[in-house]
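K.L.:
Down below are the structures I want you to see.
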Structure 1
Amino acid sequence: MADAADAAPKTVSRAEAREMLGAGAQLIDVRADHEWEAGRLPGATHIALPELAGRVGEIDKDRPVILYCRGGSRSDMATAALAEAGYDAVKLAEGATGWEEEGLELEPEGGYVAESGEAAAVLEARKRAS
């Protein structure tokens, strides 16, 4: 039998995620600060991927955790790390991009899914300032 750490992180659809959230699951956004500020899923907590190890104590181990990023790479890593640490962790299929494309609500009002990366952060800031 394969070790749980060897398996790909469990992925849930947007419908499954909404159902889980309604039942009390936690929602963690592992994107960068500029991405979080541009737009996020309602009710999410922001713990950027590089901060996850140091802030894992903020996540309730007794409740399921849904992790998301822009498209899936960072949430893959976060979900695998939390699952290995004993959390009931899943990742949101297609991340914030899929959520936005389905027309689901983002916070704050007028929020949007920003590009990832440092160069994108600079361009986003310039676009917002003009």
Structure 2
Amino acid sequence: MEHDFLTEQPVKNADVYFFRWIFHNWSDKYCIKILRSLIPALKTNARIVINDNVLPEPGVMPNFREERLRSMDLTMLELQNSCERELGDWAKLFEEADNRFDFKGGKQPAGSTLWILEAVWKGD
């Protein structure tokens, strides 16, 4: 269904809310707004799953892949005042949105350029 994710989430009490390649297009201010727009719809233990880029620590992947991600980071800054994020930056977004989000971390599936990141809503 069509939905403006900068406004309150209309689907209430779902088990999972999934965002694929959304957050890298938005600055921290708007990513926090997207996450906060979920809160009225969340039930305890609802999961937020994000499929997006994660910047690696320098030197941990082949140069051509790292250069591509770092170039994407610059492109996001130039075009959208946004950025690609390291794993710690993702944790910080959830913390700043609301401390009731419990960021569980992320994993990069074999062969994928994108990661799967997860947070759980701890509730009131």
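K.L.:
Rank structures 1, 2 by distance in nm of label points 7 Å out along Cα→Cβ at positions 64 and 104 and report only the one at the top, that is, the highest. Please list the in-between numbers first.
P.N.:
On the way: 1: 1.2; 2: 3.5.
Greatest value across 1, 2: structure 2.
K.L.:
Here's another thing I want to ask about it. Which of the displayed structures (1, 2) returns the greatest value of distance in nm of label points 7 Å out along Cα→Cβ at positions 40 and 96 on calculation? List each step's numbers first, then the result.
P.N.:
Numbers: 1: 0.9; 2: 2.3.
Looking at the calculated values, the largest one is 2.
K.L.:
Quick check: 19.9 is what I get for mean count of other Cβ atoms within 10 Å over residues 48-55, calculated from one of 1, 2. Which structure matches? Mind showing how you got there, number by number?
P.N.:
On the way: 1: 13.8; 2: 19.9.
Corresponding structure: 2.
Values quoted throughout were computed directly from the atomic coordinates according to the rules given, and no laboratory measurement underlies them. Note that the coordinates shown come from a computational prediction; the quantities given were computed from them, not determined experimentally. Cβ atoms are built from the backbone, for glycine too; each structure is taken alone.
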